[in-house]
Every structure is written in C-alpha cells, then in structure tokens.
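None of the figures in this text is laboratory data; all of them are computed from the coordinates on show. Please read all numbers here as calculations on a predicted model, not as lab measurements. Cβ atoms are built from the backbone, for glycine too; each structure is taken alone.
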Structure I
Amino acid sequence: MLSKEDIYRKQNMGNASGIGARCGLILVDFVNGFVDEAQFGGPHIAAAVEATVPLLAAFRKAGLPVVHTRVVFADDGANKNVFCMKVPPLLTLTEDAPGSQIVPQLTPIVGEWVLRKVSASAFFSTGLSEWLHLRGVDTAVVVGCTTSGCVRATVVDAMQFNFRTVVIEDCVGDRALEPHEANLFDMRQKYADVMPRDTFLQLLSKA
C-alpha cells in the first residue's frame, strides 16, 4: 500500500515553484486573541510569533513589502457574516478590542500596511493582490495563524492570484498539531512551497 507521500509523488504533485524576483511578507492575524489559548489561540502559536521576529527583521532590512492582517468587526456587529455564525466570538474582535491588536513583538512600523478583514483569506475583498502587484511582488511569503484556517485560505488565494507562494513552517501555528501538520502537507502538495525559516532566509539572501 502506497504512503500518502508516494501517492502524491506518483501523481506528480508537490513540485517547487520557488521564489521570484521580489517577495512580500503577509503576517496573518498575529494578534493577541489568536495567541491566547483562552480566546482563539493554541500552544503552537506563541512559538510561531517568536520565530517570525527575525523573519520580519530580514524583510525590513531588505526594504521588502510587509502587510499585517487583523480580523476587525464593527462595534455594533453591523458587518457580521456567516463566518460569525460558525464562530460567534469573532464579533468580539473590534477595532479597539485587546484581542484584535497585533502582538507587541511584531508591531508594525511606518510603511507596513495593517489590513483589516472579516473573512478567512487576507485577499478576499481587501485589495491585497493589487497592493502587492503595485509594489512589484511576485512571491507571497505567508506566516501567521491559524495554519488550517486563515493561513490556508490566504495561501490558496495567493496561488489563485498567480503569486508564487511560500509558507514558513515554523512561523505558522494552530490550535492543535493534527490540523497544523495536515494542512502543511496539503499546501506543500498543491499550493505553496513549505520550508523552515532559515532555509527561506538563505534563499532570500541570494535573490
């Protein structure tokens, strides 16, 4: 009986797309509420935040585009959607709510876009694709949380907008290990290159 790796390899999946001429970093929902296990978080997400600190520093040093995303709903819930029917506590993530604030370790600086969204994908109805194209980005580098949710949705849309896409595996996290690992495997086969941070930084230094 073939292993899952052999099945995908036999079907010629899992090929690398590599990185192109210019990378842009998308930090998906690294906010307080998604680090806190009492709200939306999990034990793997805090480690992903810390692993992202030097990655973000490298992008800043290279002068490459950076976007941070936040889930932000109206204070009165006027823009609630079906996502909130599945996960009602999302409505607590309003503009000034502590849970919706970007974690201190990754505080945005001038010139980095803080993108507010109400859906899983950072690309859905946000203008992110146009923002990246305007800055010459052909490779979307995705980190954040959760791996099986907003990260995956963002990765799938990045590929559908024809960006080469890279997921930094030690810079993404989830509520549980099983969905984290399953989604990394699946994204590697179909949508993105998945690699450790330090491997990517070596590629970036040669780009």
Structure II
Amino acid sequence: MQDSFVHKGKRKILVDYLREKMGISDEKVLNAINVVPRHLFLESIFEDFAYEDRAFPILAQQTISHPSTVAEQTELLELQEKEKVLEIGTGCGYQAAVLVQMNVLVYTVERQKDLHDFSQKKLRELHLRPKFQSFGDGFLGLPTFAPFDKILVTCGAEILPTELLHQLKIGGKMVIPLGKTDEQILYRFTKISPTEFEKEEFGAYKFVPMLNNTNH
C-alpha cells in the first residue's frame, strides 16, 4: 500500500470531522492525524475504511482505536514539543506515530510480541521512530527513563497502576481508561505533589483490557 492523494483527501475529511463534530481543537493533534497514514497500520482489507471513525481488529486479538479516541486522548495530554511521553500499549503503532509526529520524545511499551515486532517495523518504515520502544509489561512502565512529563495508557485498566503514577513528574499528566472490561471511564490525573493528584473524568469508552506480564 502507498499513501496516495486519495488517502490524503480522506484524512483531510477525517480531520474536518474531528474538528467540527467531535470538538477537537488542538491544531497540533489535528495536524499529526492529517499527516500520519492510518491505513498503513491496518490490514489491506480495511484500507478503504481506514479514515472512518471506526476501530478495527489488528494482530493478537487487539484493536486500533477510533481516530476520535486517539485525538481526544492525545489532546488531553496537552503536549508541548520535546516532552517525554510514556505510552502504555504500542499496539500497531498508530498512536505512537501521531505522538512522534507531534515532536515529543516517545517511550512506548507493548506486551504482545507480534504487535511489538509489527509496530517497530512499521514505524521504522515511516521514519517515525520513538525514542525508545520496549517489549514488556505496561504495568511496570519504564522506571529507567522516568520521570515522564506525560503518560498515555491506550488500554483499559480495572485498577489504577500506581507504579505509573510514581513515574510521572510533578505537574505531569496521565490519561488512562479505568473500569471493567465492558466499559471504562477516561480519566486525566495531574500530579500535584509526590502524593497528591487531581482527577478529571471525560466520559465512557471501550478499550481492550490492560493485562499483566508479557505474551511471548
């Protein structure tokens, strides 16, 4: 698959939809979604539908999130250039690509080996390379590289992973879906002090579950 004028036209329509219908206002987020070729992260059978606001199956019985979910989660991070961002759940690499396109330093972890290998190859092909890409347990984060300015969790956790909060800078933000597997609430935690956090709620979503350990 190539990135054709047709694909670019569909991306522009998607961006207009995200801006006008979904209320996404961060132009840096919209620009990144306008640039990153989402169809290249999907199986070819989904190519014609890649720029609809839909989730699709990917390897390891996982899914790529709706573009509106990617846009909202990214916007909630309030990213500034060169910030250190930890992503939990690389998946097929699309969200990581959007973050890299926004000129932040991306550290990303994936527990499914097939997805880790796929995303690493795809991001390399597109010259959208994270600062560090790891196959490992997202619950543990990446303490070696902590603290992080922002943390983005792209899978639903039943309980809050406190280890990730420890890896957040004072003033940093973590966006995470929390709740049972059938539906989660999207939250943003802002670290006020080593032991204090402000919590904001942003509605109900469905994410794949966040699981412990790694799958070889």
When distance in nm of label points 7 Å out along Cα→Cβ at positions 37 and 133 is computed for each of I, II, the largest belongs to: I
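Which of the displayed structures (I, II) returns the greatest value of relative contact order in percent (Cα under 8 Å, 6 or more apart) on calculation?
The structure with the largest value is I.
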Taking distance in nm of label points 7 Å out along Cα→Cβ at positions 21 and 93 for each of I, II, which is largest? I
Comparing structures I, II by mean count of other Cβ atoms within 10 Å over residues 77-84, which one has the largest value? II
Matching 3.4 (distance in nm of label points 7 Å out along Cα→Cβ at positions 45 and 157, computed) against labels I, II points to structure II
